[in-house]
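Student: Next up: the structures, one after another.
Only the coordinates and a few stated rules stand behind these numbers; no lab work does. Remember, predicted model here, so these are calculated numbers, not experimental data. Cβ atoms are built from the backbone, for glycine too; each structure is taken alone.
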Structure P
Amino acid sequence: MPYDLKPLDVDIETTPYLTDEDEQGDRWTLNFGPQHPATHTTLRIVLELDGERVVRATPHIGYLHSGFEKLGEHLDYNQYVTIASRMNYISPISNDIAWHTAVETLFGIDLTPRCKVVRTILAELGRIQDHLLCVGTAALDLGAFTAFLYGFNEREKIYDILDYISGQRFHPDWTRVGGAMSDLPDEQTFKNMVKKFIREQAPPALADIEGLLNRNRIFRDRTEGVGVISHDDAIAWSLTGPIARASGVRRDLRKDEPYLCYADNWDNQGSSAVQFKVPIATGGDVLSRYLVRVEELKQSIAIIEQLIDDIPGGPMNVDDNGKAHLPDKSSVYGSIEGLIQHFELIMTNRGWEAPVAEAYGANETANGELGYYLVSDGGPRAWRAKCRPPSFINYQVFPKLVEGHLLADVVAVLGSLNVIAAELDR
């Protein structure tokens with residue numbers, strides 16, 4: 001079995017749903033959002049209530065009107081990274097990596113060992129970034145403001161790291177086809193920042209969150225047995241990520257379809273994949289989803305610890321004779337060939353040599369499987385670009401989870417799904 005399972009002490013029966021006999025009496029409609037603070041973003045839910053109990057929930061999505069997928073057909077393979085990072089603005093670096101994973105699958109590009117290690121480190125930092133906010137705001141929605149501060153403060157350290165390597169705190173847009181926009185400004189400074197975060201800053205904050213919530217009577221009463229989805233239903237609804245694993249679904253793309261340093265022989269020299277455990281719970285409720293995310297935070301720290309002291313040397317970008325990646329700045333400034341290559345890729349789009357093909361590439365991000373399906377006609381941009389955003393897939397089960405519960409439980413269930421509204425826009 002490819003998983004190292006850590007059973008969690010959660011075993012909840014299936015949520016009792018309303019019967020026809022229950023659906024009697026006066027009902028009234030309540031609009032939850034689109035600007036409710038517990039929706040975390042522009043999201044509207046129309047609730048039909050029988051007293052304090054939810055009879056029906058109808059989500060309304062698409063309030064951002066961003067046209068993310070259509071923009072993928074108008075911007076070239078490098079330009080679109082600025083859009084991908086805005087689809088999940090909680091961990092944008094993970095979206096950058098996932099987008100270019102799909103593009104590199106289309107081009108058949110194998111990254112350099114240095115790029116694979118740095119991308120793996122940044123992907124796990126993105127997971128930590130996302131989970132800290134999810135755990136913190138889920139607690140905040142239930143009244144635990146202190147837990148929110150514990151998580152939110154440490155996220156700032158990750159922003160500092162991203163700012164250092166890319167020059168932008170919120171949307172780094174750092175990846176490029178076959179590599180990155182630039183190498184690390186100073187490798188030792190980058191290592192010191194990351195090691196300080198995973199060794200001195202994140203673990204105490206995580207311990208504080210667990211100490212405050214794990215055995216807190218109020219928190220457990222509000223989350224245990226609430227919003228339950230079974231193992232079979234999770235599969236039937238195509239759920240992925242912590243939501244599926246909290247229901248016992250043993251799937252993680254880092255194990256099942258490994259990429260970057262999660263795969264054996266990632267540097268073509270026989271190096272073993274990074275070692276980590278995939279936490280699985282069986283309760284399928286709000287509490288289980290919280291516990292799975294907390295354990296994944298610890299595993300992400302362990303993954304980074306394995307890589308941070310052994311970042312390979314060599315180039316960050318592949319050498320593909322200018323078919324897709326930008327030349328090094330020294331080449332642009334120092335040779336006519338580099339200058340022409342840069343000019344063609346940026347100004348004329350003539351330098352791209354994309355295959356006429358289709359490809360799908362996916363990463364295991366904080367919310368689950370984030371994939372991009374691309375169809376290429378040989379030009380500098382995708383002829384068709386479609387996204388499989390985890391929030392869009394996971395959120396569809398929300399009405400099923402809240403029906404039959406009290407109005408107060410709606411906030412707890414929604415927080416446990418970690419819905420990012422920009423991923424709901426199609």
Structure Q
Amino acid sequence: MQLYVRAKKDKDALEHVFRTQYGYVPEIKTLGGIRHGLEEAIEELPREDLTLVLLGREDRKWVKRDLSNAWRKVCFFDKAKIRNGRKHQLVNFLENCKTRFIGDVDYSDGGYSIGGRSFLWDEIEPGDDVLFLLGDEFKKNVEKLAGHEIPEALILHKRAYDVFYVGRTAIGILRREDDRWEDWEESAERVSWEKTVELSKAGMEEKVEAAINKIRSVLKERDEIVVPWSGGKDSTVVLALLKESKLEFTAIHVDTGLEFNETEEYVERLAKELKINLEIVRAPVGRKFRVLGEEYLQGRECTRDKVSTLYKYVRENFKNPILVNGDRITESKARSFRPDMYRDEFDVFSPIKYWSNLDEQIYLYLRGIPNNPLYERGFYRVGCKTCPFMDLFEKNIAGERNGDT
């Protein structure tokens with residue numbers, strides 16, 4: 001992400017916050033300290049990356065129009081200047097501003113559009129996500145809980161539950177951890193996926209252009225690009241963006257022995273369709289689970305074995321790789337605080353950190369790329385079929401599919 005502030009003292013204050021609270025300092029640019037002509041300067045910012053413009057309350061007199069869009073967010077601090085904020089205030093401000101890339105969704109004429117100031121803004125918090133109710137089976141699984149028909153809807157995903165919106169009205173809640181539905185209000189509106197794609201297409205292409213510009217800038221001189229591909233939505237979008245950027249890369253899928261059949265079939269089929277250079281490596285997760293049981297999964301040793309298998313393969317087959325992953329800020333606070341580009345054993349780059357699930361759905365749809373069918377059943381995350389951290393709604397879907405009771 002590219003960060004802009006108005007003046008150098010504001011830049012110094014933010015750099016201090018990043019250094020002490022985040023553990024790294026990104027590049028922060030200034031708008032030259034100008035006041036007159038501030039709107040024009042913001043409008044002329046290049047679409048090189050997703051961009052945050054952070055201004056003080058007093059700058060509202062110079063920026064009277066809403067200049068935010070799908071790739072650029074202009075945010076005003078509640079103090080006169082950025083430099084006037086305390087550390088914790090500036091951290092909260094930064095996290096809320098980043099969340100606007102996820103939650104800025106407007107409603108009109110039977111559909112939703114990304115990029116505009118959100119009608120959800122009083123409800124959304126850092127870590128939340130937004131998606132559309134896609135998939136007949138997902139819809140039917142919710143309707144079984146509700147006992148009646150559920151219309152097409154926008155979903156605000158929180159940690160333990162999903163809020164379903166039709167128009168601007170919350171019609172009910174899917175409590176994922178309890179596997180139950182609560183009715184709220186009826187809506188006179190009706191929304192559709194087709195109208196949502198139509199309204200969001202221009203903003204989506206702007207966001208894609210910014211992502212591809214950043215991808216090409218970061219990866220243009222890298223010869224060994226590696227994508228860890230789980231078969232989930234995030235890593236699939238990364239693959240598609242790299243293909244669209246016309247870069248050569250290797251996708252590596254780690255088979256744990258406990259993957260859903262749908263995921264394994266999806267990875268192999270899509271790799272052929274997109275002509276992806278795919279390597280499949282086997283991790284000892286399934287074997288260890290059969291020996292060690294549930295405790296092995298509860299301690300997340302399975303994840304460590306999966307990552308170590310991936311890194312061992314990369315270490316043995318590449319000299320100077322960069323890993324391009326699908327980390328997004330909706331997944332955890334740690335991932336939100338992590339920079340887009342960092343170094344552990346290898347260089348790691350995360351080009352879609354500030355994409356929502358809705359962005360991903362629209363992008364894949366516009367490019368004609370199918371999603372993992374598990375999402376169309378109602379899964380929010382795709383992992384192993386024995387994962388104890390699935391919510392109860394997902395576990396019941398998995399149980400039905402596997403013939404369990």
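Student: Which structure, out of P, Q, was relative contact order in percent (Cα under 8 Å, 6 or more apart) derived from, given a value of 15?
Tutor: Checking each candidate, the match is Q.
Student: Identify the structure, out of P, Q, from whose coordinates FRET efficiency 1/(1 + (r/R0)^6) of positions 343 and 367 (r between Cβ atoms, R0 = 41 Å, to 0.05) was calculated to give 0.85.
Tutor: Considering all the candidates, the number was obtained from Q.
Student: Given a value of 1.00 for FRET efficiency 1/(1 + (r/R0)^6) of positions 215 and 287 (r between Cβ atoms, R0 = 35 Å, to 0.05), calculated from one of P, Q, which structure does it belong to?
Tutor: Checking each candidate, the match is P.
Student: Still on this structure, I have one more. Suppose FRET efficiency 1/(1 + (r/R0)^6) of positions 247 and 295 (r between Cβ atoms, R0 = 25 Å, to 0.05) works out to 0.95; of P, Q, which structure was it derived from?
Tutor: P
Student: For the read-out FRET efficiency 1/(1 + (r/R0)^6) of positions 63 and 135 (r between Cβ atoms, R0 = 41 Å, to 0.05), a value of 0.95 was computed from one structure; give its label from P, Q.
Tutor: The structure behind it is P.
Student: Figure out for me which of the structures P, Q the number 16.2 belongs to, where mean count of other Cβ atoms within 10 Å over residues 47-54 was derived from the coordinates.
Tutor: P
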